[in-house]
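Quick note: the coordinates plus some simple rules give every number you see, no bench work behind them. Here the structure is a predicted model, which means the values were calculated and not measured. Cβ atoms are built from the backbone, for glycine too; each structure is taken alone.
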Structure I
Amino acid sequence: MSVLVTNARNRIAYNVVRSLGQKGITVHTADFVRYSMSFASRYSSGHFVYPSPFREPESFVRCLVEEVQRRKVNVLIPVYEETFLVAKHMARFTPHVSMVVPDYSQILIAHNKDRWEKIARRLSIPVPSSYSQTELGQGKTVVRDLPFPVIVKPKQGGGAWGIRETASARELEQWLAAPHWTGKPWDQFFVQQKIAGPTHCVAMLFNRGRLRAKVTYEQLRDYPSTGGQATLRVSIRSEKAEQFLERLLQELGWHGPCQADFIIDSQDGTPYLIDLNPRLWGSLAQAIASGVDFPALIYRIARDGDVEPVTSFRTGVVTRWLGGDLAALPSRLRRSDQKLETLRNFIFPSTRAALYDDLSASDPFPFLTWGLDALYRALRFRSLTAVSHESLDGIWE
């Protein structure tokens, strides 16, 4: 049996490759970036470069189907937003390879905050109050009556892109009066009440509407600091949040992995659902370190049809995304009143990570490859802020 893992340039793919490769499974890797970190892994048995799924979607699909057949791949594990494109063209893949991927119709619901929010409310799952620019601009809801602070967020997207917070009604009115937000139409964004409290993340794996695995963790540090991805986290139990996500995914008849972010209201402990990721997610290493090996379970469902449910996991396990922590360090130092203590805690954390997303002593070359690529992008774009190679210009529909 052999597996093909896409989006090899990021840490999610690397954790899939590392997990399966350590079990002796033959793993092929692919990306449109020539120097991708997983290409350099000792666990990658071979790799190839495909056309950009964002600029050349048809060429990407055709190339992937051809390589699956040529390399005699048995299981395809797409990792990031190319998962959506694979799901959209599912019929072209299923004659040649097995996958555990949600239906495209499911993805469109889970990836659009204005769509899943309606379902969540119907299921009595708490979500923050939200408002469209049209609703606020036409006076259906008065800006000054909103529960400030509020956040402007994209309906699709993640990683803190397009997110900005304000506690000022006047500032929000100025934003709403502009014809665009971050250069894109306002109908791709909405205004949401900010809930204050810690972020608990729940990830689950479903097989045709049946729960097969779950893990929960708390974000201790993130990058960027305004709604970004966890750079340090610890596994915990958050039973209400787990129940809410399971209820929602059962309602959708979910198939495949899905991860959700909940803000736990600091006043009454209510978990508010704020985001869904209908694919593998950035903190995949946390699940693996906590005893829930999502890549292996996905592989076995694709190969055998099903697995025994894994609904217990180790709590208190800490994992770290070193690359994200490095990127966030300058801004943390600027904001800190105790810079030496902040730096000391970064270099010598009080709790040792059980697993790193992107660094392994027995497999060091992926992290070195990532570092060289990050340096290249910093020089190319003349910015110390992480810049993506390329992303979707528009929305999935």
Structure II
Amino acid sequence: MTATTQLPDLSAYRREAHDWLAANAPRKVDTDDAVLTPERIEEMQDLQKRLHAAGYAGFTFPVDYGGQALTLAHEQVFLEEASGYRLPNQLVGVSINILGATIVEFGSDEQKRSHVPRILSGQELWVQLLSEPSGGSDLAGLVTSASKDGDAYVINGQKTWSSLGYLADYGLCPVRTSWDVPKHRGISVLIIALDSPGVEVRRIRQITGQTEFCEVFLTDVRVPVANLVGEENEGWRILKGLLEIEHSWVGRVGGRGDLSDVFFSLIALAERRGLAEDPIVRRRLTELYVLVSAQKLLAQRVSEGTSSGKLPAGYGSLLKLGDSPLRQRLSEFALQLAGSEGVAWAAGSAMAQYADAFLNSRSATIAGGTTEMQRNNVSERILGLPREPTPFAGAAFKDVPHN
């Protein structure tokens, strides 16, 4: 879509999205369907292919790379209409909204043309290979190494907490390509095909009993130099951009589902449990409704501000600071409403979803950057406060103690 092309009217766009979803998408069901069975994965990929073909994927992505060149307002309209439907976000959300968006922002033209349309259509599933066992929340402290050998990089190291890594086709992987500079300056970002020799993916059992998280071992993995995203040793700039994209997406539309959907499910649960007239329950629901509404309005303001350039980077962290603890409060209240049935749930039952959401929400203030890191971002990048003192600042990474 060119700059002179008329954008679709939001009201007409809403009607078209409403009609398409009613004819093509499955309704949400009141059961626990968090487990990704092979059959469900196939259904999700088929639906994502149809969503892309119909123009409901990559809303703000350029047309040249398979997107729609629309606005965040169009995306929000679609998500509002889709709130009652079971879309494949659980499978493709990170691939499209974080990694696809990062490739659009920082990748080469060839990388964009080769991967982004396939990401949008669900043909390629991607995973972030960011965290490392020895790094904690210090992404710049990574020690997975890459050394150049002819027309390839040879990678050795280990990544962990890689969501859905066992299903992914590609990973976006920061590696250390220089040890003789301060740690932020020796990082590069590579695209790794996860079927490459030397890649081993192991699943990690979580508190929910599921095995969504993975650890990925990289042993002498050869990656073409053409898979370098951006310039060598300039990866920290890309990682900062990726994290801002992630925080904005999580805070705006929610990697874990729309907050309004979660809230209205609480009303339905209160009615089912015969608690809708209880004054304490009604007060709690009102409080949560105010918080959910405020978060949505903040997300709209920040999204419009950052997309137009009126707000600087850093506001994604502000969104995540509101979103993550609110999800925890919603899931805690859901479990209180569910009572004993929510604690001793039967797999596949309607109540199982509340226990699963509660357990999953424990990681909300850690995943994608801890709450403490988000507060630092807000204080330094939005409020302009001095940076926290950093030990070994300016020292070459080889001279900094690390495992």
Check your understanding: For distance in nm of label points 7 Å out along Cα→Cβ at positions 87 and 103, which of I, II scores largest?
Key -> II
Review point. For mean projected area of the Cα convex hull in nm², which of I, II scores largest?
Key: II
Check your understanding: Who wins on FRET efficiency 1/(1 + (r/R0)^6) of positions 143 and 231 (r between Cβ atoms, R0 = 25 Å, to 0.05) among I, II, i.e. which is largest?
Key -> II
Practice item. Consider the structures I, II: one of them gives -13500 for helix-only ellipticity at 222 nm (-39500 (n - 2.57) for each DSSP H run of 4 or more, over all residues; to 500) as calculated from the coordinates. Say which. Key: II
Review point. Between structures I, II, where is distance in nm of label points 7 Å out along Cα→Cβ at positions 55 and 319 highest?
Key: I
